[in-house]
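S.K.: Pasting the structures here.
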Structure P
């Protein structure tokens, strides 16, 4: 049985399995695999991030979440994050209340947002409204930046979050997007206190592919296990807030066994985090 998020974090950083790592696995299967592999938490994609993702109507999603509760109790696994809200010029923040309700039912602590809007002022206003709606559910909204989105760097993401000025708004740092944006550990340390929430861990070559479509393909299908590439993961983890949770996001390769993949991800993440924690 998996340990709880709070008990594991007392000794080591909490490790959660991102849904993208096993995106073909529906939520019930993902929870079971994450628990069997030894993860403390799981991130669930309950709203589509790509054109190929499963689309749930509000009733289907709530039925799914109610069905997950016995499995979560049985395994002891915690839902760390629910995704995803896409911010664009057409969004109505209130349309995402059912997703927030589902996240709250599962005991999730966070809900993830990405921004396809190129207007920083509008993005900040929309994000502020989402955060206002999420607050009564006890949810933090994490803005994830990507070089191929409307928010392309850590500095840009932090500027929008600061402009939105809501206490339950933070920025998610994904190791891949951090590297591809040219961000540094110093950029993380310079962030306003409390504005960086957690990190998604993976690895890869220092030099990324050329072109927007190639960068999207890399992010969705071609990441490496932590420690298997050239990313300065130790510097990244040292710059992050102490004991911040880590979500492991490395998509399954075709033909690989899902449980084997989940176990490899956990082992790789533990090696990286233990080396970082043991360093002077």
Structure Q
């Protein structure tokens, strides 16, 4: 059974702590003294809990301190829950009023002030990619101080996926082809983001090959969207995809630092665009 104090709301806990600290509630504890600070239905259980704490040797000032800590914890928990939003696509298959993936992504692009980091496994090309990136591309062209980095997987062509050394692909050629595709088929603006890739994705040996599969958008070291959706129209508009948007500077900063450290360590390499 939950402790009686844990059943109180944040406001009730704060009121009770203030009353105990200020001396408005004094020993001996009575039902009448608690009635103005605790909901009627919970007065008896809270009185019993506080009386037990008092019998165990806690002074009212100590009880006030404990109740105050509970109130602070409840407030912090509420603030965190307010900073977490469920993100879903497609919107027509949403049954609980989650936020739409495509809308969230574009909102993040619009509200960014200093930096955007995108990580994706797949990106659309040509006419399908432009609706995803056109507004961000226009902002980059107009705002030279806005920093945008894209971490993307370079897909090894299926015909070249072999463990045979004689079919080893030209790594540099594949990177140059990807760079050309960025300029001609993916990015609709003049100023390009800084693109990075994981060279392990181009290893012909299946036992060593690995892909960049993380999907995320990090904005201004404050917002973090973690999602199953790639940067494709299918993922953001039709596929069933789930994610979470967090307004949490500590988390966003740590995730950004994770990518930074992998760049510094050579796990991610720049695409020479």
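Please treat every number below as a calculation from the coordinates, not as lab data. Remember, it's a predicted structure, so these values are computed and weren't measured experimentally. Cβ atoms are built from the backbone, for glycine too; each structure is taken alone.
S.K.: As an exercise: Kirkwood radius over Cα pairs in Å, calculated from one structure in P, Q, equals 18.7. Which structure is it?
M.R.: P
S.K.: For structures P, Q, calculate distance in nm of label points 7 Å out along Cα→Cβ at positions 67 and 179 and state which one comes out highest.
M.R.: Top value of distance in nm of label points 7 Å out along Cα→Cβ at positions 67 and 179, among P, Q, belongs to structure Q.
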